[in-house]
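Novice: There are structures below to look over.
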Structure I
Amino acid sequence: MRALRFHAAGDLRIENVLEPGPPGPTQVTVAPRWCGICGTDLHEYTSGPIVTPAEPHPLTGAELPQILGHEFSAEVVAVGSTVTRVAVGDRVSVMPLIYCGRCDYCRRGLQHLCVTMACTGLSADWGGISELANLEEYQVFRIPDAVTDEQGALIEPCAVAAYGVSRGPVRPGDSVLIAGGGPIGAFAALCAAAAGAGSVYMTEPNESRRERARRLDLGEVFDPAAADVPAELRERTDGLGVDIAIECAGFGDAFRTCAEAVKRRGTVVQVGLHVSRCEVDPMLWALNDLKIVGSWCYGVNDWPRVAAQIASGRLPVERIVTGRVPMDEAESGFQRLSSVSTEDMKVLISMNHAPPRGTQRP
């Protein structure tokens, strides 16, 4: 079968690889339909290996070259003898985290914090940019008829944002700042609105992404290089600041803006991944009695909740998609997104082996 494999920075190849064998008793074999390109995938492409294992992974044994793709929808083509959650022919969205089930965090229901966690498409034998993949039953969730295959591929990145919003938590009527207008920031803005936020503000320095964020029609979008964002937000909130700020950019300036923009007793949720240390002002946190909250991935059982919101029409994740490419042109999608002048937000890769299914709400 064909699969997109990552070998080293700048080295992606569509290759013929062995098909996965029959699924084990607890496994499911799927045929991926659509797969999104994640920021983590881009970091591997431009600067890796980072999280893709050069040495055998302690949980999965996987090592480079790695089949990429962890944001994907698929069709079930075979199931193991003990599988009951899905059946052959079901359309599913994939929760890519792989956990041991034995460590303290797994036993406490915090599987996303597993000490040996791996991820399909980054540190496992299979990935979503391929014709077939074997997964554990707990990794697949049937998607409703009202959710399209494309939307099903967007549940994973949306779950990241939804978890960050829930870590606030954003409550009905809250004023919310989203720092960063990339895909996760855009999903976070949609999730905050779906959670009932009274006002949603965004910051984004890239002009084209700023314009795309404005087209979401959720609220004001500021250029942080041209505006004093904390001052602007205090002006709009009776001098107080926003209730919650969610940092989705992964840059120190964005984090500091969030801390300065929230009201006293406000909350800053850190969702963006920082690749370097960030200078902070703990005195500001103390003086304003702030709550600083981390956010990592998502709960492994969040899929039905996110899928139900998409099916209802309250979470229009498809509005984030800016490009689609066939599997044979997958690297062009990586190149588009990694360009400093990119106008893309989210690019999806089609596996080209089946017609789309599912009915998107008007």
Structure II
Amino acid sequence: MILAGDVGGTKCTLIWFTESAPDKVPAKGTGDVEPSLEPVFRLSLPTREFSSFEAVLDAFRAAFTKAGHQWTGLSAAAFGVAGAVVDGSVITNNLPWSLQSNTIAENLHLDMNRLSLLNDLVASALSLNHLRESDLLLLNQGTSQPRAPKALIAAGTGLGEAILFWDGSRYRVSPSEASLTDFAPRNDRELLLLQSLRQRMPRVCSEEIVSGRGFRAIHQIIFPGVHHAFFDEPGVDPAAQITQQAFAETCPACMETLQIWMEAYGAEAGNMALRFLPFGGVYIAGGIALKILPKLKQGSFVSVFSDKQKLSSQLAKIPIYVVLNEDAPVLGAAYEALTISRSAS
């Protein structure tokens, strides 16, 4: 039995898996068929309603047993976490509490060699080999080069990026904290964003724009004369409200805010492509992509992605996919847990 999870700033999703027969044909370009894990019980919990991750685990265990399942036979666990994992601890700005592998292992009654904490983007990248065709939406046809690097970017509560390198036999994932790199404005409106945010904080990283909190910042800075009541309502997500009004076409400022945000996202994905040259493909993951899918399909994301002067024509040849499976980080963590379970046996 395997326990895996996606621990994010907004919610924690945990799934209990059992090993089953090999999966069906994986998604295009993601790898060979491997042993499969079958989900048994899934639960999502709001992160900030709990005092610690151990409290989240306790709540999952209680719901699991209440549903009629027996908490026995756990062989390994792995969790994708929104932050950098250093020496068994998580360094993050997006979680309300800290995580340490030793206390989690103690809570689950597992040996330390049967527990893994991963960056959530690493977990998402590890899932690519196990996704089905239906889990991916093609944004840009491109031409995938065999064994070339691949890259994954995901915007949600925060921003994450990861790169996959071919080691001669399989793809390995390298984490990054590229979201903390300095935001680079491309035009006068983005320069205004940078200048305004610079007055509030010592430095402005890409995540301040290309994440959920970026929607409100863009709206209030670019359209200071348009004020929505939901800006002042506690517990209301401005990003969700802005995107809803944008798609309903009830607020021109919201519509333009969504366009500005999406172009900033495309530009950062293109910057990532310049850093890694992922001619094996780029994968767009995270909760926001699923919520603005109609906008992504319109083509301007891809246009901005490849607008990189001398390398524009080369970047335009990179296949770009949207990951439709919201549990991709959990799936990647689960297969990592399966790997460490087998190596520890």
Structure III
Amino acid sequence: MDFYHYYKSRKGEMINLLKEIVGRESPSGEKKAVDACSSFVVEEFKKIGANIIRIPQKETGTLYIAEYPHPAPKAMTEQILLLTHIDTVWPVGKIHTMPFYVSEEKVFGPGVLDMKASLVMTLFSLKALKELNIQPQKKIAVFINSAEETGSNASYEVIRNLCKKSTYVLCLEPSLPGGALKTQRKGRLVVRIEARGKAAHAGTPEKGINAIEELIKQLLRVKGLEKQEITVNIGVIEGGEKPNIVAENAWAILDIRFWETQQRDRLVAEFKKLKPVLKGARLKFSTESSTPPMEKTEASTELFSQVQKIASSINMNLKSGKTGGGSDASVASGMGLPTLDGLGPDGEGIHAENEHLLLPSLIERTALLTEILIQL
């Protein structure tokens, strides 16, 4: 079956569905909006006969798992897990200043590349299997995350539970520029450092302890932990009340990236060693979130080799690479499962106003995904 031309003939349908999903804006922090978008997508999965598992959440959007085929034949004991997410970094209303549109071979819009196009890929792949009466060799579970951009302990728990039932994990985040898959990702540690001092009048600062000064000294220490493979970004900082008051409180939130779990452990150990510099000052360190790195493993390398051969059979030349950004693939990889990331379309402008995908890659990647689901 020539799936490339099969999907090329359905390009208009794919674009229309993508427009519907992008038009339903779904920023991570807006539960009502995310849930509305998820509900629309879930109905599309129901149309192809997928079994839907709903996991309600109080603060973030509802999590969903779509299972295909349903019911699965008893002989079908292994499972492929597809990781997707429906949330975006864009606020409700952004669609008015950053509209969905197609220009030649590019498709623009908030969240179009990261990663609503991947939901279209998944839906059309499963729809093709159903309409063409093709039975995959393994069960397919599609996880639809509603808070991937911000991180969610609840979603991590679902992923880990799904991994226990799965043989392979495919994450449909966008590819690297040029179409390469991602076999390595940096881990992420978000930490909060709080400094507490003593308030006093700015005219007699010796009577107080300046929490901002203490925090600055600590941040300079932390920046000293940076190496070529470790980055420290001071993303948020706040402190003090008024210019004429010695600041009693100050805090900062840092985003730290690393390639290996051992590096994270060393970083946490260094944070625990932090001691106040100013006499009488107090410090508090806490971890806001932690995402493991997606390390290059023998299992994932073997999986890439298999997928590379499948791609070659349809005249696609796949390469692999690494990226500093995080994704749910890191959670799966941390479970020891063969994991590949970046199976989504190629494009540019993730988290930027020029976000767009390359339309030919949407067709190619959907064809590849379908072949993988059949052959793997």
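Any read-out appearing in this document is the output of simple, stated calculations on the displayed coordinates, not a laboratory observation. Just so it is clear, the model here is predicted, and its values are computed rather than measured. Cβ atoms are built from the backbone, for glycine too; each structure is taken alone.
Novice: Which structure, out of I, II, III, was distance in nm of label points 7 Å out along Cα→Cβ at positions 134 and 326 derived from, given a value of 3.0?
Specialist: Among I, II, III, the structure yielding 3.0 for distance in nm of label points 7 Å out along Cα→Cβ at positions 134 and 326 is I.
Novice: Computing Rg/Rh (Cα atoms, Kirkwood Rh), for residues 54-245 alone gives 1.13 for which of I, II, III?
Specialist: Numbers: I: 1.05; II: 1.02; III: 1.13.
The read-out was computed on structure III.
Novice: Quick check for you: by FRET efficiency 1/(1 + (r/R0)^6) of positions 62 and 166 (r between Cβ atoms, R0 = 30 Å, to 0.05), which of I, II, III is greatest?
Specialist: When FRET efficiency 1/(1 + (r/R0)^6) of positions 62 and 166 (r between Cβ atoms, R0 = 30 Å, to 0.05) is calculated for I, II, III, structure III comes out on top.
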